[in-house]
Structure 1
Amino acid sequence: MSDLDTYFARLRNSVDKRLNAYLPSGKEAPRIVHRAMRYSVFSGGKRIRPILAIEACLACGGRVNEVLPIACAIELIHTYSLIHDDLPSMDDDDYRRNKLACHKVFGESIAILAGDSLLPLAFNIVSKEITPKIGLEIIKELSGAVGTKGMTGGQALDLEFFARGYGKKARPIKPSALNRINRLKTSRLFEASTRVGAIVTGAKAEDIDAIANFGAAFGSAFQILDDIIDGGIYPEIFGMRKARNDVKILLGRAKGFLRPFGRSSERLNKLADYLMERADIKTK
């Protein structure tokens, strides 16, 4: 394990410890909902979005402790979205991270309630742990990433396009349409994660925008790479060569947004390099 791997493992451990403290006990009523919440949160996620928030904070001169509650809130929001995405009425997936999806273990009704409970818990954490002025900015940004201009909107477009038979063999989907779905459904929360990591430090507007642009480009690349690895729609429609090239173009753009931060953004640069390496490995 490299020094960078060890460092990120420590960050994940810090996030998990704080998440454990924030989440209600599975012994507390309503027990089944709390157990479903915990099952989904602690199902082996990489915590990439919280790590991006933390690293954005550090790049802007902040400290881990001041952004850790926000990082946990982001992971709760992400987990809420995964629970709902897996439902039969949505993407209809039985497994998540090589484990049974929440609704396969606890049933659809409890899965919906677990997701519905994680989302407000995220905002409750921010409201309690962050000073009111900054907390309101963060809640505004994160709620925007969840709604119809973010993940919910992306999921709606996803359902609409593919219910109408769009695909390589049926009706070709335009690159702009697929990119819009990916931007809203995936990239928007990456962008918000880096933006709020900068906001909590009181950074200048231009620095906040730069680090958020990094997150947006990184998130778009992350989604395409995820499709490459899991056999998703992007390489199916546009081909593996274009998918790999698009990952590299997006990550090169992302790294360009980090230039103003110099050495303080070194680990963010290395995360982008890591995705580039994975794109090469998975397409050879």
Structure 2
Amino acid sequence: MSVTDDTELPDPSSLPGSWPVGKVAAVWTNKSGELTTLGPVIDGFGLASVTKPLFSYALLVASEEGTLGLDDALGPPGSTVAHVMAHASGLGPETGDPSTAPGTRRIYSNAGFDLLGAALADAAGMSPADYLREAVCEPLGMSSTWLEGSPAHGAVSTVRDLIRFCDEVLDPVLIHTTTLEHALEPFLPELIGVLPGFGRQSPNPWALGFEIRGTKRPHWNGASAPAHTVGHFGGAGTFLWVDRRARRFAVCLTDTPFGPWAGHAWPLFNEAILRS
């Protein structure tokens, strides 16, 4: 379905019923700030790459504690922790081998987040899973969220817990507001790169661990999503986004891997949410 400004969209709640998924749970806020939930919001789902914003938040806590600085060297020569978080370090997608010089191209790198996990473990003297739990999950009451394996894609969570995380992004209590605002600014905003599943984007703006909507097309969010919206989607059929200015967010978790179905369904679903 091609969505234009004149397209009349259904209630968002009616759309996931047509998706080729076994189970879906979601939450979103409308323009009035009212919360709508759908499906089993207390059930756990694998987050895949929606893990990255959660783990990045733990890294922001670590930076404020002085455990691991955003400007600390990490990765290829000339790269920092911030470069790695923003997929600007030059590391390849799945290996620790450099593909290009730091700061020259946006290369989405799971290997980079594994490197971040190792760096945090060395600096903090505890596993990435334990640090995420103690720094983020326990203080926010996210009792059904944990990390299994890679900080790039290994978290399990629920819609109910991710509501708490989105609330934290709207009104931070674990870190200073200025720290979060800095982290959500575009990092080297003009870098070109591939948004997995949606092709080459020019530019391909990214913050520290959060994707920035920008003017990317095609994209998984709605066509009217403001350029400053931050979020992430995951290969497990999951997404999360937050608009701090409008004080709105949405979370969607499914049990079906990302594929062409999501590339068609999610933009329509999110546009219906944005207009609600």
Structure 3
Amino acid sequence: MELASSNGVDPSEFVSANGFELPPAAELAPAALFGVRGKVCLVTGGGSGIGAMIAAGLCAGGATVIVCGRKDASSLAAALTRAGPGTCAAVVADITDEVSRAALLAEIATSHGKLHVLVNNSGTNWREPLASYPVKAWRKVMELNVEAVFALSRSAAPLLRAAATRVDPARVVNIGSIEGVSTPPHETFAYSVSKAAVLQLSRLLAHALADAERPITVNTVLPGPFPSKMMRHTISAVGEAALADSTELGRIGRPHDMAGAVVYLASPAAAWVTGAQIVVDGGCIVRPQLSMSARM
């Protein structure tokens, strides 16, 4: 330890005064603290939108990334692998189907034997007035946005345990939404409720998957407005400028914003974080809203 030689402080005196020893500088360097190199990461719905942003960030950090979805994302996977330094593979899978989920996890088990990070990103939406909102649509949204998150997380637990250590737990990162903690101005009944459910499910899983020897942390990221297929209707309806103006920071999200949040949760820096929520929305939910009287 170079503490004494670099600043004249005696290490034993520092420990006595503070109750802990400073770790080596190399362990606190950003490359080590936020590193994901070599981690096996599964990103559901990773072929487009926020999922692709997450996959790109993990791959750029040197992770071994698997993206899955109902559509083939081989072209994206090839592009991310070329960019490196990590690798990316694409698997066609329907995570709402039990057989498809089992096949996906079996392929990961055969290829890698373990899974360090599961990112539950797949999701869908349905927008319709209350009077005509179909129950069938409600069920479809809940099946993918909530039920599949629960089922895949539970089924992936053995692979996650295989990767976990006491100092570096395996990770589950669930992608929620600020619509799960606020009242949106549009009629997305099932979507908003599903994202509120994901938040509570994450808390429950954080407790259920905790283990002193082979822990699995579970956290939630709550995105605000990002360019994606799901946001296309809103962006075309109100315009990107108006959407950006709804945030405190005056812009919509960028790939860097989403990738950074998930890479943090997947890295050693977040090894002692579980049951938490990270809001990545440019300040949408803290922006004061005009009262009805002020608008009149």
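Here, each number is a calculation from the coordinates, and none is a lab measurement. From a predicted model like this one, the values you see are computed outputs, not experimental measurements. Cβ atoms are built from the backbone, for glycine too; each structure is taken alone.
To which of 1, 2, 3 does the computed value -8000 (helix-only ellipticity at 222 nm (-39500 (n - 2.57) for each DSSP H run of 4 or more, over all residues; to 500)) belong? Derived from the structure labelled 2. Given a value of 0.9 for distance in nm of label points 7 Å out along Cα→Cβ at positions 81 and 193, calculated from one of 1, 2, 3, which structure does it belong to? Of the options listed, only 1 reproduces it. Quick check on the output: 17.6, 55 is Rg and Dmax of the Cα atoms in Å, derived from one of 1, 2, 3. Which one produced it? It was calculated from structure 2.
Among candidates 1, 2, 3, the computation of volume of the Cα convex hull per residue in Å³, for residues 105-176 alone that gave 120 used structure 2.
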